[in-house]
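Heads up, there are several structures right after this.
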Structure I
Amino acid sequence: MVLVLLGISFITFCLVMLAPGDPVRQMIAGNEDIIVSQVEIDALRHELGLDQPFLFQYTSWLGRVLHGNFGFSFMMKKPVLDALLETLPATIILAVASSVFMLVFSIPLGIYTAVKQNTWFDYLIRGLTFAGVSVPNFWMGLVLLWIFALKLGLFPIVGGSISIENLILPMLTLGIVMTSKYTRQVRATVLEELNQDYVVGARARGMNESYILWKEVLPNALLPLITLFGLAFGSLLGGAAVVEIVFSWPGLGYTVVQAIIYRDFQTVQAIVLWIALMYMVINLVVDLSYNHLDPRLRKAGR
């Protein structure tokens, strides 16, 4: 985990350093077209360590990060860590709300379509979910924005703050796309279990179909579904960046794009590192939950 974070931090630092433009001139003037004193530029470049060798710059930045110092955001006029702590809750709220929407619809739909395989309802849901998976997040967001904000006037066109009315459309955008994907995954996992020998044996012994489904099939399908959910939640964090831009939702994704535009590279580095850390923590939690959900793994560990 530590090595992965170091690798991500190094790659991010390299990409930021290779980006075009002069961040020092941007910080001083706010606009590269404005002519400023070369003395001021050189002084700030020396203060930030940008006149040092590349590896020295990276190790120096990494050392500050390990002590909780992510630098100063000239775009937001505050320390980067303070900016992150202000925007992080918005991204978490959006991701959690979208996850709840996804679970509420995808699990029952996935299970029911697996049980009713090759019926008209199964074909209908498979067609709708295939369409949902094929639609990019930003396009789905623009369609929902056009229908419910511009045409019907039910929601504000521009967000900019954390509120229920500003949350609904970005939550639906992420939720619909991820529900389509997760429904197909739940269906495939349950179908795989339904075709196992133990299910055939249970049916041969005359056991009730509901009992087989709830007591035999679903417990065995739980572990792969948890893994898929961990991956889905990680995808939500990544997909939230585009959706936050469409709806001006004040989260990490919206902030990092603004930071790229204004060449606030310290903010970009910090946000990328935080998103990578959250993704890895989610997967670690999923892995640790296996031992609590599967007694066989606990016995093997002993």
Structure II
Amino acid sequence: MGNIKTDYESTLKSRDTEETLDIWFYRPIGYRWALLCKRLGIKPNPVTITSIILGMASGYFFYFSDIRMNIVGMILLIIANSFDSADGQLARMTNQQSRLGRVLDGLAGNLWFISIYFFISLRLMNEGYSVAIFILAAITGFFHSFQAAMADYYRNAHLFFIKGKDGSEFDNSIKVRNDYNQYSWTKNFWNKLWLRIYLNYTSQQEILSKNLQKLMKLIHKKNDGIVPEWLAVEFRQLNKPLMKYTNMLTFNTRAIALFIAMFLNHVILYWIFELTILNIMLIYMVVRQENISKKMHYKAIFE
């Protein structure tokens, strides 16, 4: 039992960044999927692609006003998220982490919700809304993208400070752009394409994290990218309380809100929740994190 627990724990990124629902539900399920895939010789990326297919398929079932169809969609989305958990656990279990895997993982959630938003829009049109509802869907999707991207970025930043580069997936747009420029569209189309997507994603994350960028540049300049122990300890202490907001801005909270809206048969409430509560949470998280990074940057200059 002890070995099983140890093996399971080794597939988690960090207790600091894991959400309670993930630890007790999605991660154990994902771990079992990962064990099965390992036995069958299935690699992480096909698992991610399967999660994309299931998550996008769930959107179709949210088109209907029949709650029984909606429940099918909920189940598909839950299974998709368990696969999304499994791919990372499998990658860590088999030491098959890759940048392409990170790109696919980032795309997965966005593609799920593009499908969900599309079918919700069609449902709302059936309920009397005009085609302009797609504009609201696009606006909500835009903010959703920022919410999820910043949450992912701050979690990886936290992991970088407590576990170093090898224990995180923290990247920067300069490095990604250099890699992107090494390929040509004619000879390396697919590598060029996914690096373009990843470059856009990374650049998006950096827009709202200027002070964190300054801190990272200083660490690379003074310590060759190695975080001093005092900085790791203090950053973790200040930053750990923000991890609950990064978790709320990713999947579980918005999925629960979506399911509640479905059961109430007022799906527009889900978008209102995203545009108000989650955006307020995003602003609060960014301001707090920027203040932490500014403080740490100032102290690191004189250390």
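Every number in this text was worked out from the coordinates using simple rules, so none of it is lab data. Keep in mind that this is a model prediction, so the values were computed, not measured. Cβ atoms are built from the backbone, for glycine too; each structure is taken alone.
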**OP:** Output the label of whichever structure in I, II has the greatest value of mean count of other Cβ atoms within 10 Å over residues 75-82.
**Re:** II
Subject >> Of the structures I, II, the one that 3.3 was derived from, the read-out being mean projected area of the Cα convex hull in nm², for residues 211-250 alone >> reply: II
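Figure out for me which of the structures I, II the number 1.00 belongs to, where FRET efficiency 1/(1 + (r/R0)^6) of positions 123 and 179 (r between Cβ atoms, R0 = 35 Å, to 0.05) was derived from the coordinates.
Among I, II, the structure yielding 1.00 for FRET efficiency 1/(1 + (r/R0)^6) of positions 123 and 179 (r between Cβ atoms, R0 = 35 Å, to 0.05) is I.
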Original post:
A value of 12.4 was computed for mean count of other Cβ atoms within 10 Å over residues 219-226; which of I, II is the source structure?
Top reply: II
Original post:
Taking distance in nm of label points 7 Å out along Cα→Cβ at positions 171 and 195 for each of I, II, which is largest?
Top reply: I
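Given a value of 24.2, 87 for Rg and Dmax of the Cα atoms in Å, calculated from one of I, II, which structure does it belong to?
Structure I accounts for this read-out.
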Original post:
relative contact order in percent (Cα under 8 Å, 6 or more apart) was computed and gave 25; which structure, I, II, did it come from?
Top reply: I
Original post:
Thinking only about distance in nm of label points 7 Å out along Cα→Cβ at positions 43 and 203, which of I, II has the largest value?
Top reply: I
